[in-house]
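Heads up, there are several structures right after this.
Every number in this text was worked out from the coordinates using simple rules, so none of it is lab data. For clarity, every value in this text was computed on a predicted model and none was experimentally measured. Cβ atoms are built from the backbone, for glycine too; each structure is taken alone.
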Structure P
Amino acid sequence: MTKPTAEEYGAFFQGYIDTASEDVISEIKEQETSFPTLLRSNLAKADYAYAEGKWTVKELLGHIIDTERIMAYRLLRISRKDTTPLPGFDQDEFMKYSEFGKLDMENLIQEFEAVRRSTLFLIDSLSEQQLAYIGNASGNPMSAKALVYIIAGHAKHHIQVMKEKYLQ
């Protein structure tokens, strides 16, 4: 699968698509195992935030899970040639009403693994034709293929942030 063209997604998503590997499927599969391993080796930092007002490790993991669910839902809708405009979401509002800080870190890690496994089943089921379909998400054209790259790039971005600012 080749990276999507700029006409297949809104400019907001450029950074995530640029961050994703050209071999996006291998990257998504690799994240499925390496990210939980990283988190499990740093359980003592689950409630750590690197600065006041920043999310904790649990909250950042919850954000990754929430976003992957939303992007996978968009992937499903668009790959089924649904042209209904799909709304955006406000990550800060989501976090305001989440309770990730009260949850057990191991349960959150297992939730990530389950969501990622489900995402992989969906991606693996799609044909090249389905991946080429274009819908509308957050007020922009969005291809199913672009969503695959966004899922990988979004997780990769936040995993890097965790490594640099949370888990040193």
Structure Q
Amino acid sequence: MVTRKNAAGRFGSAATGKLLAARQRRLDKARLHERQLRLEELAIRREALRHQQRVHWELLTRAIDDPSLAEVIDTYDKSIPAQKRRQFFYANAWYVSLYHLHQAGILDQEELFGRLRELFQSPLMREYWEASREQRASLRATSVESRVGTMVDGLLKDLDEADTDEWWVVGTPPSD
């Protein structure tokens, strides 16, 4: 026999179950919405980085093509020949391209390290890096750009000290 108390208990349990299910659906919906917002924000950030990289390249291209425009951004030692400074602008474009790929989340830190290890096989890239040391000195030490620069400095030291011609195995890639 079902008593009022038992019936009320069963009804209360069913109602509680429905309330909990409704609450769970609201939480799931809120989590989904939050995830969608994060993905939209990431897409907007990546688009902004793509735009910034495009603008950077356009500005550098103009400086490479027109020495009078290059003077605006040329902070390299004036004893460096103009042609070499133009090559440094181009080297900077390659470095910044990799940096932006990392910032956009397209390259993780290990992949960035591998690409930089390859890029810095070029003696001209190494010259550019040394010539731009003073420019990097003004970066905030905790910035991503400064940390990447420090990573490159360590990589170059490892490459210089390596007693192997197999450059692709030199250095320890940092983990994210």
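If distance in nm of label points 7 Å out along Cα→Cβ at positions 81 and 129 is computed to be 0.8, which of P, Q is the source?
Here the read-out was taken from P.
Name the one structure among P, Q that helix-only ellipticity at 222 nm (-39500 (n - 2.57) for each DSSP H run of 4 or more, over all residues; to 500) of -26000 was derived from.
It must be structure Q, since only it matches.
For mean count of other Cβ atoms within 10 Å over residues 89-96, which of P, Q scores largest?
Biggest value here belongs to Q.
Which of P, Q yields -0.23, -0.29, -0.36, -1.34 for log10 I(q)/I(0) by the Debye sum over Cα atoms at q = 0.08, 0.09, 0.10, 0.20 Å⁻¹, as computed?
Of the options listed, only P reproduces it.
If we compute relative contact order in percent (Cα under 8 Å, 6 or more apart) for structures P, Q, which one ends up with the highest value?
Top value of relative contact order in percent (Cα under 8 Å, 6 or more apart), among P, Q, belongs to structure P.
Consider the structures P, Q: one of them gives 6.5 for distance in nm of label points 7 Å out along Cα→Cβ at positions 25 and 137 as calculated from the coordinates. Say which.
Q
Upon calculation of distance in nm of label points 7 Å out along Cα→Cβ at positions 57 and 73 from the atomic coordinates, which of the structures P, Q produces 2.9?
Comparing all candidates, it corresponds to P.
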